[in-house]
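Following are the structures in question.
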Structure 1
Amino acid sequence: MIRVLHYSIPSASDLPDLSGYMAQLPASLQPKILFYRFWRDRALHLFGKLMLASALEAPGSKADLNHLCYTPFGRPFIEGDLDFNLSHSGDLIVCAIGRGVRLGIDVEQVQDILLEDYGPTMTSLQWSEIRSAPDPTHKFFSYWTLKESVTKADGRGVSFPLAALRIQEGRVSTGTDSWYTYPLAIDPEYACHLATSLPQVEIRVEQWTPDPPPA
């Protein structure tokens, strides 16, 4: 089973002080959060790490944030058969986690953009589908999150050319590996996809809430 947790951060006016939540992180990770200058960026990365920490607390698991490692491409991982992936956009954070499977997740807030700026990311057929869709912007972000979830599962991220992915009925090929994608309806204002190495998986979507800091 793959768990997908999601959380929408509050506004800065509702939660101006993040220090109580920051104290819940290992000391080694706190400077990485403080590196971000703006409150919103700090909050997204902070609650993303806390969400991951909560997901790692599954029964029988000995993994925690102190065991985080990074690939040469910057993808975080933990040794063993557990895989996870995080994404955030707008105010929304998502985290996917599962055992015995490789996975990636991507979420994007659907907002007006100049589609012409993203020409090389789609094939001509995909652009035709996007432009003829009832909501071209939403269709674009659906394709975008599908492709990004695959590149994140693959591990090469932005270094992989998105237009090179071959998509057919939920199955995506990178040329060397096959991935299986699942759209997730978490929020109508966002597009989200999960990619996995397995063709059939059970997915459980859960709303996550952070533990309040000590009084």
Structure 2
Amino acid sequence: MRVSAHGPGPRPAEREALRHDVSALAAAEFGEPVIVRAWKYNGLAHYTVPGRYAGADEHGHWVRQPAGAFVARPGLGFFAGRPALCLVPHGSPWIATFHPRDSADGPDWHTYVDVSAMLRAHEFSAPTAQPGVRSRGFEVESFDMDLDVVASHTRGVFVDDEDEFLEHQRQFGYPASLVEAMEASAEAVSSAMLGNTPPFDNPSATVSSWWSRSERLETP
């Protein structure tokens, strides 16, 4: 069952939470809109970030989230002050966000990975100013599972929000198999970052190439 984009959705069944299907993104073309939307496990809305499709490689689908994009969550909304790259993997339980490492006014981190469950993608259409003409876009939805793996300029690589993960296990009733899968995902991403393993070899070939390829998506 896909979570509705228009309100709180149900928590996923245990076996569904461990399945991911973003194959709909294979139809996306360069520059088409992609909305990345995360929910919490209890079905309440989390973050929504718009972007444009940049392309795909063996690691997943890359989305350019330009400076000025409106980032929203309940009770908070702001225009992004700098661009970001989002990587939606083909089948792994996480979503990664990369910031330019040479951004002097950027955040302390350059790579931020949200450990996630039940990644799904689907196509949508929206009306345009031209009567009878609709534009195509794509939406990626997931359940944010609290744990974040961060590569920081000052602190190195660390796993964040482990206390929230423990609290929500009790509060939301995470199944044991899901807890194990999310912990394993965080450990695997941490190891990849520490080992400078693609796609977490930032700032070398993988991420740098996608910054270059998606540069023209910054222009309206």
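Starting from the value 0.50: which structure in 1, 2 was FRET efficiency 1/(1 + (r/R0)^6) of positions 44 and 124 (r between Cβ atoms, R0 = 35 Å, to 0.05) calculated from?
Details: 1: 0.50; 2: 0.95.
Here the read-out was taken from 1.
To which of 1, 2 does the computed value 0.45 (FRET efficiency 1/(1 + (r/R0)^6) of positions 20 and 132 (r between Cβ atoms, R0 = 35 Å, to 0.05)) belong?
On the way: 1: 0.10; 2: 0.45.
Derived from the structure labelled 2.
Have a look at 1, 2 and say which one yields 2.5 for distance in nm of label points 7 Å out along Cα→Cβ at positions 52 and 100, as calculated. Intermediate results must be reported in sequence, preceding the final value.
Values: 1: 2.5; 2: 1.6.
Of the structures listed, the value fits 1.
Upon calculation of relative contact order in percent (Cα under 8 Å, 6 or more apart) from the atomic coordinates, which of the structures 1, 2 produces 25? It would help to have the intermediate numbers written out before the result.
On the way: 1: 25; 2: 19.
Value 25 for relative contact order in percent (Cα under 8 Å, 6 or more apart) corresponds to 1 out of 1, 2.
FYI, it's all coordinate maths here, none of it is from the lab. Remember, predicted model here, so these are calculated numbers, not experimental data. Cβ atoms are built from the backbone, for glycine too; each structure is taken alone.
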